[in-house]
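Before anything else, here is the set of structures, which you'll find just below.
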Structure I
Amino acid sequence: MRITDTLSIDESEIEERFLRASGPGGQHVNKTESAVQLRFDVARSSLEPGVKQRLVRLAGSRMTREGVLVIRAENQRSQDRNRAEARERLRVLIERALTPPKPRKKARPSLSSIRKQKEAKARRSQTKAMRQKPAPDS
């Protein structure tokens, strides 16, 4: 299965099971196994370790404890279309895992914003000081 121009996954790494689906299809849905459950063993796959980690994080609840990514497609009435949809979802997920996240740069407030904040604080302090009772003359 081709993911990008440079990356492809061997078909033996993908396991597909067909089962009965809920949803559209009327009586037809009770007779055919049109839903697809695609299983991809991330832990034993040929992907790089960094990509595997990002894929596990992106997969979330679709990942089993054993490190298997489970994608279920049952929206279409046709088994072929459900199969294509599940494979496309896997391809998109792996493609997203290929790009490492940008490192976070620590933000720092600008000097003008610090100055404005201090001026506002001083104004507020002055306003509150004016509310106090005047000091007794001695």
Structure II
Amino acid sequence: MRDAKKQTLANLANFSYDPINYEYIKQLHLLDLFLAQLSEDKEELIHFALAGLCNMSCDPESKEYVVSLNGVALISNFLLHKNEEISLNSLTTLFYLFDLGIPIPKEIEQKVMQYQSSANPRLKNLGTIFLQTYFPSETGR
């Protein structure tokens, strides 16, 4: 059963990659499914849920919906996760969500600052871009 759930969630996350599918995803309430999976204890399910949310976070209506359901707090729980893909997906998703102009909580800013000292270039570069985008006056750190 777990394998079927994992495969289905992976397929839905891939399906959410193409903007032509956004309306279907909204009609089927898949954003709710992705958000619900963030409470799972299996990293693979969390990874695919975050990938789906990340893919959908380019859509303005989906961004607002995720934010309205406390998505920022749910997603930010996975910043600095030991699984690189989970960490990257959470940071990328937040990058897109904050584009709405919502205030960035201090604890998220502090976590993102830690990415700048990462030995992993993917994490370091994404953290740097995040900070340069949302905290340009403080970028000289």
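Comparing Kirkwood radius over Cα pairs in Å across structures I, II, the highest figure is found for I.
Could you tell me which structure in I, II was used to calculate relative contact order in percent (Cα under 8 Å, 6 or more apart) as 22? Mind showing how you got there, number by number?
Working: I: 22; II: 18.
Computing relative contact order in percent (Cα under 8 Å, 6 or more apart) on every structure in I, II gives 22 only for I.
Out of I, II, choose the structure whose coordinates give distance in nm of label points 7 Å out along Cα→Cβ at positions 5 and 109 equal to 3.8 when calculated.
On the way: I: 4.7; II: 3.8.
This value belongs to structure II.
Name the one structure among I, II that helix-only ellipticity at 222 nm (-39500 (n - 2.57) for each DSSP H run of 4 or more, over all residues; to 500) of -20000 was derived from.
Working: I: -13000; II: -20000.
Value -20000 for helix-only ellipticity at 222 nm (-39500 (n - 2.57) for each DSSP H run of 4 or more, over all residues; to 500) corresponds to II out of I, II.
Assuming 35, 28, 17 is Cα extents along the principal axes in Å, for residues 45-124 alone as calculated from a single structure, say which of I, II it is. Numbers along the way, then the final one.
On the way: I: 70, 32, 22; II: 35, 28, 17.
Checking each candidate, the match is II.
A value of 1.14 was derived for Cα Rg over 2.2 N^0.38 Å, for residues 13-52 alone; which structure in I, II was it taken from? So the calculation was done on II.
Just so you know, all these numbers are worked out from the coordinates, no wet-lab data involved. Model, not experiment: these values are computed from the prediction. Cβ atoms are built from the backbone, for glycine too; each structure is taken alone.
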